[in-house]
1. A value of 64, 58, 37 was computed for Cα extents along the principal axes in Å; which of I, II is the source structure?
2. Please state which of the structures I, II yields 24.9 when mean count of other Cβ atoms within 10 Å over residues 216-223 is computed from it.
3. In terms of distance in nm of label points 7 Å out along Cα→Cβ at positions 88 and 272, which of structures I, II is highest?
4. Which structure, out of I, II, was FRET efficiency 1/(1 + (r/R0)^6) of positions 176 and 352 (r between Cβ atoms, R0 = 25 Å, to 0.05) derived from, given a value of 0.05?
5. A value of 5.4 was computed for distance in nm of label points 7 Å out along Cα→Cβ at positions 144 and 232; which of I, II is the source structure?
6. If helix-only ellipticity at 222 nm (-39500 (n - 2.57) for each DSSP H run of 4 or more, over all residues; to 500) comes out at -13000 when worked out from the coordinates, which of I, II was used?
Structure I
């Protein structure tokens, strides 16, 4: 049975085409956005490809941040103490501290000696960037220094720890539950799309790299659809659209191993200081019940005080139903033909970083990928000019602490 499991099918990915985007550009202009004058499709293609390069460049900086975080906070490759925070990596003059320089040296040594997924991925990244051995130390010092001097750098890192991703996933399930109670969900969900689901690659202060890189959200959304009877185990497929080469490589490798019968194990650390409410703790306790089975968890390092963890081994036949494709949702879309449209689309990481024009283009792209009656969930608030094909159906607030902290999720139906 495992040998016969096919890879997830995708509609062809291509740039947004001018004939369909003319009304979108007109709506942006009417809303007061200064858009270029597009005389023809060629003008549009040139502008869009330039925008695509800018967005991919920003995504590449995110990859650099992941490598920098591993250098600053990683514990598996060195006994040197982690740096207290990204901002503490540089002194008042903007130079890296001696402690950081020592960790860079330890990291370079580990690149020569370790062959686990995390370091193989970093080596692939360095080869892709054509960083030579002579340039390596200066390159690593440069990206660490940039992260240390950017005020928002450390905030971005915290968004992709397992505990943070789990609370986003908890919010997705609770929002779907609320929408189902109102009759707002599709009768059946055959195909699910995740836009930039997030990869816990490195770590942040207090959430170190004691477990291997892992993607939580694709499995969480699949389980939510199964738990709410929106999808059937033998039918649902999940397509993850990503720009991160780390996430793409990880997900593709995981699916290939699953088709060969290999296990995908999720480590689920939880800090008592996170202050989760009873519902969030219950979600953590039961995560994975429908998609896998409990398995012995990795040991938590002694320096991680107040952390407990559990682990889930995902069923291979379900892990094989998750595929990954390179796509910039602002400038590209996927063909919705021959059953490749989506009944549920979730975009709760990437859209918040986009400006109004980019959000509007992303909404138009997602609308083109969806089946009629499909459901789209996005971070709220939304600045986009909503395309005519999408009908807003409300915002769900899901709290994960007793203080009411949580996520606001906006829902839209494809007409």
Structure II
């Protein structure tokens, strides 16, 4: 399909930033049903468990596993995997073991949960929750969902989950997963506050703007997200929002950019909801703003083998006469800006091409080489590459610090006041 092409100057690897995989890769990862083991048996569960543990042992980018005793994790979690009562409990055990790596990219998916970055499918209750001003806060409600028909509003604070106070609930989840209470880890736990199997229910308690406590019961369900980009105008400022980096998004973005920017005098590139994507697609987008051959950073595996990612403007789908866009540029970031989006923001910032406004990014910048098919039909992603910027700065666990810090507030959410965007527009107009 052409999406998993080798990164320039590195023909030996297909680099995937975040959870990126094409339909072709999924098809290759799939096994014939007759060869699959069943996790309904102890033998099947141990076969899958050993495959997960050994694959991480052999391929993980850090042979020291961030200082944890990976052998001891096998000793601790293997008996729990054998005792698991069903597939859900078994995969929960695997996730608890993997969570000890404190790595957002190394992930495991059961056969029913296979994740396709180009058409993301996930379980939700219709609410998107983030930590705002130190509290789990509703920032988005899915239109038409059961949640949208309740009294809960964007800006309301989650107070309890299944009658457990939310602070206790979050602490318990982190403790069960062996996690420490750090910024980006806590952020991810809160973002997944209502995780659970599709079809099950969760009781949610919240506090509204007036301080009143309310509660409701919502069902978890599968939802699909369409990735792309959109644009709008505020006077002569073009506001471009990119959801992710895929080859199709990069091509559409490149082909439509001239028309989108017609008459514009400045650009706001909104990456606040961008969780990453294909490194080469990100380089395509970076090539629209940076000169040919700009160093976007270096990736290295556990053996020390490394390669550099660069901008490259000469594409069959791009005008041969294309030159980087020189309009003034501001990039918006948040805690949700992850992986390839962090690489782009860092490159634009360090090259002096753009100012960054918003909050610090996720600090989730590792890469996988290819997906690993598990014996039961599940999928394992393993971080095989570390990343450093062109200046040698490691972003994993640190993220990007904005030039102008602008944190989200509940007051802004209630009033639908986008203060970061306003500051970006003011800066560009001045």
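Read-outs: derived from the displayed coordinates by stated rules, not from any lab. Bear in mind that the values here come from a model prediction, so they are computed numbers and not experimental data. Cβ atoms are built from the backbone, for glycine too; each structure is taken alone.
1. Label of the source structure: II.
2. I
3. Answer by largest value of distance in nm of label points 7 Å out along Cα→Cβ at positions 88 and 272: II.
4. Computed on structure II.
5. Label of the source structure: I.
6. I
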